[in-house]
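Several structures are given next for inspection.
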Structure I
Amino acid sequence: MVPGALRASPLVEQAAERLRAQIAAGQWPVGTKLPGETTLARDLGVGRSTVREALRALAGAGLVRPRHGAGVFVIATEPAEDWPARLRRSAVTDVYEVRMGVEVQAARLAAGRRTPEDLAALEAALEGRRTAAAKGDAAFVDADIALHRGVVAAAHNPVLTALFEEFVPVLRSGLVTLLELTGLRVHDPNTGADT
């Protein structure tokens, strides 16, 4: 067996961790092409398929990027942050403030890009929000999110939509809890009613 060869399973995770550590230690700086699969397999004491899977894991973590026909290159020395996890750890008020910025931009874009179908969907979502007010806090929050989702969708920007969707789970949980604790609802200027 090769000295320092990896043992036990799962080999892919061990290989990925060793490569990650070597990248973090500066063995391969950003912009550097990694050695080929055969060399890495030999150095790690594993098969090429294990190296391939480990490199996929590193690519998924944002550390390396394969370039067709050119090899695999280091693009970062630290893994990319897991945004859904970061949002779950954040204060709801912080997430809410960022969501407001996203929604202001979405509303601006939607004003210029909306279609008749978007308007119909927004009217339906607004009506759904009105009727959900009597169904409890969770139903109200879900309907409110559906209305805001409609505004974002009317912006016709897939990146904005994806960003909004990242906020939804954290906000939903926080808003339902807030409403349950405070009983606070928002005054609806369209109906004049407190919802």
Structure II
Amino acid sequence: EIKAREEAERKAEEEILRRAQEEAERQAREEAERKAREEAEQKAREEAERRAREEAERKAAEEAEIKARVEAEIKAREEAERKARVEAEVKARVDAEIKAREEAERKAEEEILRRAQEEAERQAREEAERKAREEAEQKAREEAERRAREEAERKAAEEAEIKARVEAEIKAREEAERKARVEAEVKARVDAEIKAREE
């Protein structure tokens, strides 16, 4: 019986040790799995960050390339517009010079006729200028009279407005003073009645 009991106790101790060892192995296995999961998650995060970084760099490169293309196109368009402006200016100058030369030649041909008509035109011009001066002076006088009339009307309107404002302010002040006097009289009467009642 003693031997059997000792054997049972030994087996029980072995069972306890075996279970403890299994528990330790299970915990070690779970810890290893947890670490493996964490490492996998860390790697996944790092991979996602790397991909995001690469995507951002790719987008930045694309944007820089697009910006460079747009700037190059703008610069090319501006250069083309500048050249077109220069060409247009040169053409305009050449056309103006040709036209001026043709005009000078035409004027030289007309000079003889112009001299014959010059005196008549001068007299007509002087007459027209005299009439224009008289009309201008008449218009100037009428304009001055109109402005003086408008200024007088404006001043009269301003004076009337100022007078109305002043009268309104005086009336308002007098009304306020009257109300204040009435309130003071009412208050004095009330105070006197209160005092009389108290006495």
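List of remarks:
- Among I, II, which structure scores highest (criterion: FRET efficiency 1/(1 + (r/R0)^6) of positions 78 and 110 (r between Cβ atoms, R0 = 30 Å, to 0.05)): I
- Structure from which 51.7 was derived, mean projected area of the Cα convex hull in nm², options I, II: II
- Structure with the greatest value (metric distance in nm of label points 7 Å out along Cα→Cβ at positions 62 and 142, set I, II): II
- Per distance in nm of label points 7 Å out along Cα→Cβ at positions 150 and 174, the highest-valued of structures I, II: II
- Among I, II, structure where mean count of other Cβ atoms within 10 Å over residues 22-29 as derived comes to 14.2: I
- For helix-only ellipticity at 222 nm (-39500 (n - 2.57) for each DSSP H run of 4 or more, over all residues; to 500) computed as -38500, the structure of I, II it came from: II
Read-outs: derived from the displayed coordinates by stated rules, not from any lab. Since we're looking at a predicted model, the values are computed, not measured. Cβ atoms are built from the backbone, for glycine too; each structure is taken alone.
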